[in-house]
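**Student:** Structures for review follow.
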Structure 1
Amino acid sequence: MIKPYTKYYENLKDFEELLSFGEVFSNSLIGTKPNNTNEVYGERIFVKLLCHGMTLVKISPSQHRKSERELWDISLAYAIARALIETFDAMSYIAFSGCSESQKEFRLFFWKLHAEARRLDMLNKIGSSHPQIGKVQDDISSLQKQALNHPCINTCSKQVVAGVENGKYQPYHLTQRERNEESGVNHEYHNAVTMHLSSHVHTHPFSVQQIIEFKAGNEECIGLMGIALQYSSAFLAKAISGMQQLFPACDPKINESTILLIKQWAHIAENGIKSY
């Protein structure tokens, strides 16, 4: 049996290697002209995902960073891992889908419509008198019309169409299951991962009890900290794989071990862990 600390540092090493290649890939895109707006957003969202990864490494236990008052913040680690996975979800929906140009355009309308509507809702709730509120309202009206008049609106469910008509906007016109199927992510695995991470993000009784029993340096606790790295590695690998397909001409040189690592962790996201 692999000792908890040994397994944890293996997970950390894997994640750092994936993250390092992700940074190299991102840097290789500097000066590249994207073919469409979806690719522009894909590149930007990938940077956001990498930022989450860098933060996760910084707050994860390290052999090179120890102190007598060391704090392992499991809730923060899980929150960042959850954010990384949510980022992949948006990235896949906007940039990785092999759908038509018309569908890509529609997805941007839908995505932006939800974002602007939430922005306006937040401004109204704080009683903002910002002069840009009128422009935000105009943008929402314009995006709503573009979405409803777009030919791809006919591919949406009646509930989704009714929501757009009634001003109840969603960020995606596809369900989570449909998005997972499209991106090649095992739906049961995605559900289990997000449920586990969310139990700490939302402070459920389960997470409170773990905090009470949690002690930095404890072998069981190092295993729990490693879970955030494992989940994140699977979706980081999927993100890298997607970027390689989106920008094949900019794919930097990669060694064999990193290629295998990407395949290994992407396989987990695609198939789950029931067979392991």
Structure 2
Amino acid sequence: MKWLRVTIILGSVGMLAGCLGPWNGPGPSSPELYVATGAGLVAIFPSGTSHTLIAGCPSHSLHIHEGELYAKCSTDSIQVLDLEGNYIRSISVPDQVPFFLNFAVVDRDKLALFDNRADAIYFIDASGNLLATVTLPPSPGSYQALNGVMAEEKLVVLDSVLERLFLIDPQIYQIFTLFNLSIIPEIMLVVDYADGEYYVAGDYGVYRVDIREGVPQIASLDGRITALKVQEERAYVGVHLAGEIYSVDLSSSEAQLFASGLDGVLDLEVAPQPPEETE
């Protein structure tokens, strides 16, 4: 297996600081990324400048679904915002859920909450009712990284200690092993899915998971990767402690520093692009 280290190209990078609260709406200055940091939720623009949407919201998961932004700003609820940062609603966490760190949006009426203490995934509806609990094989030792993303109509779950990708049908709550990640010489921490492909990242590397051919390495960065979002031929990669986000070209493996100066990178989402204007 061939391991590679990418070329880092330093572009025009802004040290991020900005205003607080909802911004002034879509248009030519629409954000490129939404980022969950230790200080709160931040919108980052193509120029590298930023706007803080919510201070004091250290959400470990961030998801955009049908034009709405989901974030965990407290232990007892998940907030739903519009893409300008305006509050829409909250989804309460039921009492039967003792703990969760990360979550995934299955659809507008269903969320999956990941409990890396009890090795469990709790499915709840938009009213905060517990629908089902899926138990994973027990993970030995310390708490694992446990997170997931929707892949078509299935939920893909990464367990860092078991070194597995699991696939869950969120309609019948059946789980089975999708891929064994133990062939990768580092611990995987995050997973993403785009255009029929699975991607994982961890201590320093980004990999494409091919069910038939293995896990070729796409990129290698300096620092632990805690956020990954793939869109078309580009991956946005967050390095947590460095507070940096890189844009990686998937075809050339070149990585360009997109943003720095963040208070840690917990998760990120790519902003939907406005429709092109037609004459």
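**Student:** As an exercise: mean projected area of the Cα convex hull in nm², calculated from one structure in 1, 2, equals 18.0. Which structure is it? Don't jump to the answer; show the numbers that get you there.
**Tutor:** Working: 1: 18.0; 2: 15.0.
The read-out was computed on structure 1.
**Student:** Also, quick follow-up: 0 is what came out when helix-only ellipticity at 222 nm (-39500 (n - 2.57) for each DSSP H run of 4 or more, over all residues; to 500) was calculated for one structure; which of 1, 2 is it? The partial results should precede the final answer.
**Tutor:** Details: 1: -23500; 2: 0.
Corresponding structure: 2.
**Student:** I've got another one for you. Name the one structure among 1, 2 that relative contact order in percent (Cα under 8 Å, 6 or more apart) of 32 was derived from.
**Tutor:** The value was obtained from structure 1.
**Student:** Okay, moving on. From 1, 2, which structure was Cα extents along the principal axes in Å, for residues 83-130 alone = 35, 18, 17 calculated on?
**Tutor:** Working: 1: 42, 26, 11; 2: 35, 18, 17.
So the calculation was done on 2.
Read the figures in this text as sums done on the coordinates, not as results from a lab. These figures come from a predicted structure and were not determined experimentally.
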